[in-house]
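Nothing in this text is a laboratory measurement; each read-out follows from the coordinates by a stated rule. Remember, it's a predicted structure, so these values are computed and weren't measured experimentally. Cβ atoms are built from the backbone, for glycine too; each structure is taken alone.
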Structure I
Amino acid sequence: MKKYLVMAVAALSLLMAGCKEQKAPIKVCIFPGDYPDPTILRDGSDYYMTHSNFTYYPGLLIWHSTDLLHWEPIARAVQGHDYSIYAPDLCKVNGKYYIYYPTSSGENFVVTADKMEGPWSDPIKLRVSGIDPGHAIDDQGNRYLYTNDGHVAPLSADGLSITGRNQKVYDPWQYPEEWETEGMWLESPKILKRGDWYYLVSAEGGTAGPATSHMCVVARSKSVTGPWENSPYNPLVHTYTIDEEWWSKGHGTLIDDPQGNWYIVYHAYRNGFHTLGRSTIIESVNWTKDGWPVLAEKDGAKWENGGLQDYDYLRHYENPLMWAKWEPGFDNGTLMTTTAVDESYEIMAKFRNTGGSRAGLYLFYNEEANIGVQGTTPNYVVRIRNDRNKVTVWEGPDAINLKEVCKDVDVSTYHHNVYKGFFALRPAYFLDGGATLEDFKYTPLK
């Protein structure tokens, strides 16, 4: 395992001390593993974040932080449904929290709560098509919902219904024709007000595909509905070469802290590890004299120690919030999944079977792409090692007497570019017919 490394002491101390002049920029992965499409909200001195959950339910896992670096899971906002949830948008208006999200059914929904811990409302369907909704509000309190391809529709005062026509108001920034991408794919509209300007941060280039596909671009307007002018400094975030530490960087949100420092939070794949899914990254942002955001450190520059921060994610595996059910179902049983955070790791599970029940342990992308084993013996233990996408599996009656089932199976192709879906190769345990999970361990490998 590439051990999580301590970020620069100066950067952390400045953030914690609330120093307005940020001497050492922050540039770090805060959520290694499968945490795509981040949406972040600052509420006073508290920060909240959630991500796409696709077909893992309960969905929309909400995280809380007070320093932008260390996060705790606090709630899940959506219970099981028959659709996949894509890129959400989190906001607060008049004391109420909202999460807008699109689904694989081609529809958009919103859920609300009076506090982040919940309870969250049942989903309310919005009569607007498109993906990646982005909430916007003007100085008069009028509310809008942006979607992909530069469209916007008016929202009701309570934010729970669409009140007018969906209109196209923004044309994308044209990136150089020779850049290798999946296509334009104008998505992820995120809107904020700073000074006299509204800023629109969008994603272009496609979210997977080539390592250089994705990016964040910026536009601004004196009106929340445009017309918009594109930044002369675009793109704000982009992967320029396959040699960089992080691939397909994009889908960003600008966020400030109470002291006036600015950051962008976005997602990216770790170099060579599409199987891990898209991690969440934060970088410091400066503002030019002519009022545009730019990275505090040059985009494409080498990351200090790979960008990984020293943080104990392992304890989260004991938290039920960190587990979600594969809602389509698998082999007529229940499959519970979580996210891996390391390039090399082991998982081990101990099960109890009774009356012909079944239990098993997997690394699971989808029904086509997975590796693992299940059994029916009363005491059943499975160990799986993933050594940089080479997987070995053992099974047996206890942790000492294990028999090798398969060795060094290449799982490097178990990801979206081959099997679609935008999922990740996740640790997962399987139960059927009354089987129970007695113990689960996740161990990073050096």
Structure II
Amino acid sequence: MQAVYTNTVPVDAYRGAGRPEACYVIERIMETAAREMGVDPSELRAKNFVTSFPHQTPVIMAYDSGDFATNQKQAQKAADVAGFGARKAEALGRGKLRGLGYSNYIEACGIAPSAAVGSLGAGVGLWESAEVRVNPVGTIEILTGSHSHGQGHETTFAQIVAERFDLPTENIKIVHGDTDKVQFGMGTYGSRSGAVGMSAIVKAMDKVEAKVKKIAAHVLEAGEDDIVIEGGAVKVAGTDKQMLWHEVGLAAYTAHNIPDGMEPGLKETAFYDPTNFTFPAGCYICEVEVDPDTGVTEVVQFVASDDFGTIINPMIVEGQVHGGIAQGIGQAMLENVVYDDAGQQLSASYMDYTMPRADDLPNYSVHHASTTCPGNPLGMKGCGEAGAIGSPPAVINAITDAIGNNNLSMPATPAAVWTALQAVSSKLAAE
């Protein structure tokens, strides 16, 4: 055994928690293989796509859905890959080097079946819980263990409730992070808030809806199968008989006229334990322009085609992708923890540690070609980490394509790119 003492700082999960590293290794290998065999990088990838589902991997997970070829074709069309040769020639006329890079990612998220993580040694189950409270005045509180820290849960969670009960979103309040109210929750990480947290809400809404229909059928003297919820009311289909939504809530709490044996009140709890991980996937295509005199690289185009399953709020999903790609470009080109020979950290503040800023980034072109996830009631896959997972290898593949040197590591700073270019020049001179 060997013990090592270091004054370097500890590290922890960033965005994607290990998946960016795995994707980077695989996609750089694919790019290198294509170049060494002299084949189109997209064609090599297409030949190796999984095409039938479910697909059992060598480890515990089984891919449940996807259409990887469609994502790649969509990205290629949006990126105008066919016109890249003309753009490259035009850039060369201006003294710039232009390159194109692919990255096809897949990740496991929406963590996870409790039995699966238990078999791997986890000390907790990874279910999620929710409570749906319909108040006597008809307003609804959703108590969830999925805490929001910027993902927009207050919007998307309210959307699925509003759509289910055909009510205004302002009538719905999302409660999270309040341990006085929320019973238990496993939290927000691993892109699980939608696939797991929202699924728990759906399960609780199923119970509320069933009780609402029983009460309305009893009061309106109709069959439960004839009850529909629409337009802020609970109606008997094909008739003018109805109860307003708040009237059903009031009836549940006054309990003057509810079915025999039914408990008063209208609030239900559910726990949802996923049957599988979810597997978002996609194709990213990055196009860069390199100044050979300085090594300065500009990302001139970035196209993303993602498969996130069912999308509840496209604007929030697009924002998640934008942020992830920004972080991935930062990792690929800018960010680095630097120490001197004595172990003194030289990048200890944001004055020295280079974060991506707006003028470092292009206008992204974000697209979706989705397949439904069979593992949860909404058909959702995670989206929060995808951008950070798929983007770093696309950037490095593009830069190495531009400079004609595959030997380039992250971060591809101007100095690193310029050095790689000089190695190419030296090699050509020697030949």
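Have a look at I, II and say which one yields 4.0 for distance in nm of label points 7 Å out along Cα→Cβ at positions 108 and 300, as calculated.
Label of the source structure: II.
If Rg and Dmax of the Cα atoms in Å computes to 22.0, 72, which of I, II did it come from?
I
-500 is what came out when helix-only ellipticity at 222 nm (-39500 (n - 2.57) for each DSSP H run of 4 or more, over all residues; to 500) was calculated for one structure; which of I, II is it?
Computed on structure I.
Assign the value 23, calculated as relative contact order in percent (Cα under 8 Å, 6 or more apart), to the correct structure from I, II.
Corresponding structure: II.
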